[in-house]
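Listed next: structures, encoded as structure tokens.
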Structure I
């Protein structure tokens, strides 16, 4: 439930005292235990990775968003959503990291370039893109799930997802970026997945008006935590839907930081390698994220936190 407090003040999202049952939580997150996931190849990589040199037939093109998107079909009949531009790298990396933490994500891949089929057997070489297959076993429900109104609000894993996105400077926390997948194959998590899907507005600066995505210097420069009390945390976040941050407690930040800390050095390298980042840039991104992780683990109440 969301309650408005004061004129012009942020809405406060009240967190239920009782967490959801395990079978409901599994629709969002599953515990990985001691078996780390392969963040370079990703889910179903061997079966579905898009061929790099194949021509892709155009079905539709959408120029309305920040990044141009294509619906295309490969020579094997598989249909894909392909998004070009600076969000291509970030979406793949953030998706792989969330999947490595146990959050459900669809298969997703990065191509540094690809061939758009043209009439008369010709083709046009297009720029880098995020490729996501449209799978019959992952059917998208008609309505997205809502950040402030869902049955998972009482789960620390749910609020930890929000903290994790803040660590990655995900700046577009809107309901339209969320989907529910109806799962027809026996994958982990049962018959429904709650997924944050459009993750490209990340790894740069936060902001409401065209923040710069995929910007390493801006990511390094922006702070993380600015103030802590015994029940709340303030973040250096200037993106949309700041009311969502009112549900986060210091314990939620510590939980998310603890989970991120469990990712291995190889997983961090593989996640950024999956998005075609250089070793030098990957190392700088991971170093800054690890600073945020340590800040989260070191939270104390009623004191200001000096961020890097």
Structure II
């Protein structure tokens, strides 16, 4: 198990660096979710800016909150088996308060996950942006209160992720979904990296886990075997590899998303269009075994990052 190492901070003061730890939880049967995020932004001039984020999704009613944090008191406390978070933020959408605890779910599907094909790439120079999922499946307890409504998180499921790099990717889509009845989870990403003054083609990765079986599509430079489509508010990825083939389709409702301003150390702000209640369809044809399909009406986590905001999504935080 590599949870402690996966969640260890990579930032160093005096370098260009951005790093986040994030947790999301979804209601088991309704289009309702909460997303918590703790971020550290470092610049080469020595400036270090921690922030706390909270976004809430309740059907088409959404809100996002952010505020300065504290380096010695992060918004998310993590352990080997889960963690907790407690806080309060004020914004134009009212007040949000939370006091939640999360623990790793049982079973092989809940073990740490990495989209990259090799652990050597996690702390190596390529790709510049890294992503790990120390807790792909979490059980939640506690509560969130937003603008007078109180949500009991008992029975909610979610995940925890960790990402970092010298800056956010120029463009990406990221997706994750749990299918509890099948004890299955999918995570995928397609993104560009900077090549001098230009951006690369889209590189893609996808991992499907169902029970104790894991199918990996992680040869990120094998471009002829992957066909990503980033067409907001839909992300599609068809991909082939040594384990077979898969097609993932996720669509978010722009009215049920938030637009977040992601600051970079040494270049202009990027904009994250974020859904935690996206519709999901996953079709898998393993090289060995029967084909299968998994769907979720509103359980998908879906993000698009782009250089400009989106008029169809509520104002930027």
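Worth a mention:
- Structure responsible for -8000, with helix-only ellipticity at 222 nm (-39500 (n - 2.57) for each DSSP H run of 4 or more, over all residues; to 500) calculated and labels I, II on offer: I
- Computing mean count of other Cβ atoms within 10 Å over residues 83-90 across structures I, II gives 22.9 for structure I.
- Taking mean count of other Cβ atoms within 10 Å over residues 51-58 as the criterion, the highest value among I, II goes to II.
- Comparison of I, II - label where distance in nm of label points 7 Å out along Cα→Cβ at positions 179 and 267 is highest: II
- When relative contact order in percent (Cα under 8 Å, 6 or more apart) is worked out for each of I, II, structure I gives the greatest result.
- Of the structures I, II, the one that 22.5 was derived from, the read-out being mean count of other Cβ atoms within 10 Å over residues 187-194: II
- Test item: Cα extents along the principal axes in Å calculated as 68, 45, 40, pick one of I, II: I
- Given 18.6 for mean count of other Cβ atoms within 10 Å over residues 59-66, calculated: source structure among I, II: II
All of the numbers you see were taken from the coordinates with simple rules; none came from a lab. As the structure is a computational prediction, the values presented were derived from the model and not from experiment. Cβ atoms are built from the backbone, for glycine too; each structure is taken alone.
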